[in-house]
Structure P
Amino acid sequence: MEPKKINGKWGYNFSYQGKRYRKQGFATKKEAQARIQKIISDVAHGVDASSNENLFEYYERWVNTYKLNIVSDKSYDRFISTLKKMKDYFPPNMRLKDLDQDQYQAFINRYAEGLTKNSVLKLHQQIKACLEDAVYNGLIPRNPTYRAKIWGSVPPKKEEYKYMSLQQYVDTKEYFRNKHEKSALLLFICHVTGGRFSEINKLKYEYFDFENNRLFLNGTKTEAAPRTITLASSDMAHIKKEIEAMGLYQQEYILKIAYKTADDMFGRTREYFGMEREITINSLRHTHCSYLYNHGVSIHYISKRLGHKSIRITLDVYNHIFEETYENDESNALNILNTMPNNIN
């Protein structure tokens, strides 16, 4: 297994455990020896050292196997966007097994310069999950994303931009109600359910129980995401009327529109009510939570309605809301305790 020098370059040509390994063109004997030792180490760890799987091809195949038609269209697009970033950074012939921790950290650092930490984290989690499967399948000995330092240079969106005011929340409902088009109906349903865009966009007619004002949301984000929620009777009546007027019940998915189409409608809404440009469609979900909580609805109910896996997630995501009412809650708690009957004689 000793390297040999041919025409001024070092290389190797040997058989090991039933497979032959050959490569020429190393500048030094030390580089060739290091590659030989890596092959031996990989085989010892159950890795197919002869594999020349391309990094991008493996990632794309993994995404299409485990994410296509399983996650929402928007989530799938994010996985494909990550693939594009990888292709823009790494050379086209980058092999899966050649990616190391230093190269991966440099890749993260490149995109951290123009993204928020949360956006970089999402990108990292996608690649990490893919490469964990590559380790399990014996294609690489270890995951190069291990202990990567995740950061971002762009400040996160201010907390207040997640929400519209409660009065704007009330007003936008009527605005959507009076716009008789699919994008307005989608936003109206987002508004009155607190559902995610992807959940509402894939509603089927049979998910509606018009008699009992109940709606099934077939969410896929967590195990708790598929759920049935109750709507106000007037809201359900409006939804039924719009579905019938537009003949949407004839389609597999009653809405199924591009995010940009809905975003254009929301942009006009935002402009009409003078909202900040940073407020997005997702603010309907966040403000739905805020509106219910400010009107005395329990966190337990809100968590179930939003399809969170646990109340802890609801508390983490909406901590801003709960902190705002702390002083008022404390005052109410003290009033209750101070008026507790004293039955001691």
Structure Q
Amino acid sequence: MIGAQYYNTFYLDTNLLGRFNTGGIEHQLLVGVDLNRDTTDLNYEFGDAQPVDIFNPVFDQTVNPTGQLTDDRFTTRDTLGIYIQDQITIAENLKLLLGGRFDLFQETSEDRLTDVETSQYDTAFSPRVGIVYQPIPPISLYASYARSFSPTIGIAEGGDTFRPERGTQYEVGIRADITEQLSANLALYDLTRTNVTTPAPDNPVFSVQTGKQRSQGIELDISGEISPGWNIIGGYAYTDARITEDNDPTIEGNQRFSAPEHSFSLWTTYRIQDGNLQGLGFGFGLYYIGERWADNVNTVELPSFLRTDAAIFYERDRFRAALNFRNIFDVENYTSDYGLSTFVNRGAPFTVLGTVSWQL
């Protein structure tokens, strides 16, 4: 594919936070508005190239353009969001969160090849409810319900505009303060997404919207300071992500692409607290991703991998310098970007990144 793509994004967000009481009940009220405009200008054509032998690939081939544009369009998407949220302290150990968001969006696309303009307009209200109860000060039990709304920019292969993506999430969990500086959190969640876009089965250049995807899982994380200068952040996640409805019934019940059942991460740092080396620190981390499918058809499985990272840094007053070492043992790893194709990216090899910063 030969062509050009240009994207512009303008974003404005403003909010107001206030605190007041009604009788013996405390309120923390948040009201806000955000405004967004995205424009996309693209044109491309397909070219002719020789097939690539996967066992002996030749990548520096010449692509011969056809001289005829396949697509040439300009798309504008405007979104407006108005939100309100009230955190209510009913008692010292009981808090309630009530909120809602109203979204409005309009998308206009001008096809310059056919001189046809299409538009899409939609509105949605997304509620949010949560509650936190502390039976004892170090333990917090919580539950929440939330809806989401996300406009989907683009045009389907047949020229139709996409419907907005919607999400519904339920979550319950427990948070424990192990010490004043160290805490752990355990959460169980159920998330359903509808109108999800994935590459079209017969032409991956375009997208289609599947019916419904559902993710259920458990997340456990720990973060904080173990001792002066020694910090840790780590987590484990079990995820069961499946396609529950689809325009292709043969993949219903399959696991969602690029969603491992098991993943784990751990990052710990230590910074010397006093002496001539005060401010010098070291970091070490592990990052594990389990087996997962490269496609929604579940025909290509990507292997699991364990990546090892490290860092050396120095912080003093407003100065900071760091060397970050990623994938120290140069472990091969792969990612998949598309749900209905077998296109796979190779992950980054051993990488060294140096940074220097000064805070004004």
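A few comments on the model shown:
- Value 225, calculated as volume of the Cα convex hull per residue in Å³, assigned to which of P, Q: P
- Test item: relative contact order in percent (Cα under 8 Å, 6 or more apart) calculated as 13, pick one of P, Q: P
- Ranked by FRET efficiency 1/(1 + (r/R0)^6) of positions 119 and 191 (r between Cβ atoms, R0 = 30 Å, to 0.05), structures P, Q are led by P, which has the greatest value.
- When FRET efficiency 1/(1 + (r/R0)^6) of positions 231 and 255 (r between Cβ atoms, R0 = 30 Å, to 0.05) is computed for each of P, Q, the one that comes out at 0.30 is Q.
- Identity of the structure behind 0 (criterion: helix-only ellipticity at 222 nm (-39500 (n - 2.57) for each DSSP H run of 4 or more, over all residues; to 500), calculated), options P, Q: Q
Where a number appears in this text, it was derived from the coordinates with a stated rule and is not lab data. None of the values given here were measured: they were computed from a predicted structure. Cβ atoms are built from the backbone, for glycine too; each structure is taken alone.
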